[in-house]
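Peer 1: Have a look at these structures, which come just after this line.
Readers should treat all values here as calculations from the given coordinates under stated rules, not as data from a laboratory. Please read these numbers as outputs of a predicted model, since none were measured by experiment. Cβ atoms are built from the backbone, for glycine too; each structure is taken alone.
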Structure I
Amino acid sequence: MTCSVSKNYSVGYPWKNSQKNPRRNAYEAQSSSLPTLKKQRPWYKAIHSTVLQQTLRQLDVAFSKFFKGETGYPKPKRRSRFRSFKYAPGQVKLNGDRIYLPGIGWMVFYNSRPIPEGFTLKSVTVRRKARGWFVSIQIEDKSVPTTPVKDKSEIKPQRVKGCDLGINKLISLSNGRTIANPAKQKSFKCRERRLKLRQKAASRKRKGSKNRGKSYARVASLHERITNKRSAYHWNVANQLVDGTDALVFEDLNMCGSF
């Protein structure tokens, strides 16, 4: 399934019942061709129609950003790397620790963050990771007021911090405080060493064997643990920096190009 980048596309029916905009866009044209595609490939019927439509919408957004110059050319994703699908608002239902996914049914899940009162469910994304399946739910409360945007001339910061990025120390602040680099800590070094040992053990397994698959599954699980620990550490540091601060000043350096 590819996006029709030309106005003279031949995928789906190009016209719709509308006087203002009678011609369909690329997403609408391909969505209209889904019934025909399900007849040609019956295994598509096992996939919920909303999931197929959301995939086409993501593809259309990717090409739109490409033509605007915001991103590069969309790359095709292999089947092995396609590990998430999305539902539109109003499709998914919640009942305590049970969730209803259209086309799948009711399932039990661990509700790590109960939804506050007054919020409504929006889009829901289901992802498969190394340690299992995860559900990301987007919620909205229209009663919450939007944050006002101030003009630059009205902003007069009183509490300013200067930040110097480094290698041995993650950040050195203007008040004399330093924040340690997680890569230099003992706990992170132990995980990196364990990762090398697991990768070496997995590479010695016979290709195509079940033991090799299990070994690389353990490698992927450890990769995810390290990523989560690093991400949690970065969010904690960001919280410390913005706490009691009106403005942060960083050096204009290309840190990625210095390594």
Structure II
Amino acid sequence: MADIAANHLQGRVSVITGASSGIGAATARALATRGAHVVLAARNVDKLDDLVTGIREAGGTATARITDVTRPDDVEGLIDFAQAEFGPVDHLVNNAGLMLFSQWADRAADDWNKMIDTNIRGYLHAISAVLPGMIARRSGHILNMSSVAGIRVGGSSGVYSATKFFIRGITDSLRQEVGTAHGIQISMISPGVIDTGWADKVTNDDARRTAQDLNEGAIHPDGVADAVVYALDQPADVTVNDLVIHPTRQQW
């Protein structure tokens, strides 16, 4: 019988994209608290430096690298950096993402392309970078952060939802292929409305009002970080495939 009290995170090397704020930052702190060596990736150097300092002052192990996930060479460099710092990567938390609301009539092609580049290409770049090592070792864990928007399409979120449906598709494919053939654990977490300040970044007035209304009652990123810890803190023969987390009063 498995030891349910065992800590499967101690000493593990965990790469987290989009780590400078929100769910990524909360996840970094939570994993470091459990003994993981966290490697933080994002584009905001000041926020990354502050987070690394905070984790180290709390007794954790952390480092960071400025990374643009839309650039494959940058992501390959991130994984090389993580391995040089701590050793082979055990966990990839694919978290970097953009949520930009607009209505179809706005023809917000710039926003659409930004989400495609980050939410789709960024995930693929990170998966491609970690897969060779994980397949060679026949171990590792890839966790893709999706959204309830990848289950149901809401107002003003058509393209964003489409990127999250994409994540759901590739996660299931990874599970069926590299999970069963190579023993790599594949997980996905689909949060509902989380208070990360995203609603205030929407530029279109009507879409911003929709986003701000949706954000009422949002829960703290720590709730999602706890779910990440649960999914990653499993023995090699157990995989948490799909977790959906949202505010109790959110209807969908």
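Peer 1: If helix-only ellipticity at 222 nm (-39500 (n - 2.57) for each DSSP H run of 4 or more, over all residues; to 500) is calculated from each of I, II, which structure is the one that comes out at -13000?
Peer 2: II
Peer 1: For mean count of other Cβ atoms within 10 Å over residues 158-165, the calculated result is 20.2, so let me know which of I, II that is. Kindly include the intermediate steps, with their values, before the conclusion.
Peer 2: Details: I: 12.6; II: 20.2.
The structure behind it is II.
Peer 1: Give the label, chosen from I, II, of the structure having the highest value of relative contact order in percent (Cα under 8 Å, 6 or more apart).
Peer 2: Of structures I, II, the maximum of relative contact order in percent (Cα under 8 Å, 6 or more apart) occurs in II.
Peer 1: For the read-out Cα Rg over 2.2 N^0.38 Å, a value of 1.34 was computed from one structure; give its label from I, II.
Peer 2: Details: I: 1.34; II: 0.97.
Label of the source structure: I.
Peer 1: From which structure (I, II) was distance in nm of label points 7 Å out along Cα→Cβ at positions 46 and 70 calculated, if the value obtained is 3.5?
Peer 2: Values: I: 3.5; II: 2.2.
Clearly, the read-out refers to I.
Peer 1: Moving to a separate point now. Given a value of 2.4 for distance in nm of label points 7 Å out along Cα→Cβ at positions 78 and 110, point me to the structure among I, II it was derived from.
Peer 2: Corresponding structure: II.
Peer 1: Looking at distance in nm of label points 7 Å out along Cα→Cβ at positions 30 and 166, point out which structure of I, II has the largest value.
Peer 2: Values: I: 5.0; II: 2.6.
Result for distance in nm of label points 7 Å out along Cα→Cβ at positions 30 and 166 over I, II: largest is I.
Peer 1: On to the next question. Quick check: 1.1 is what I get for distance in nm of label points 7 Å out along Cα→Cβ at positions 54 and 222, calculated from one of I, II. Which structure matches?
Peer 2: II
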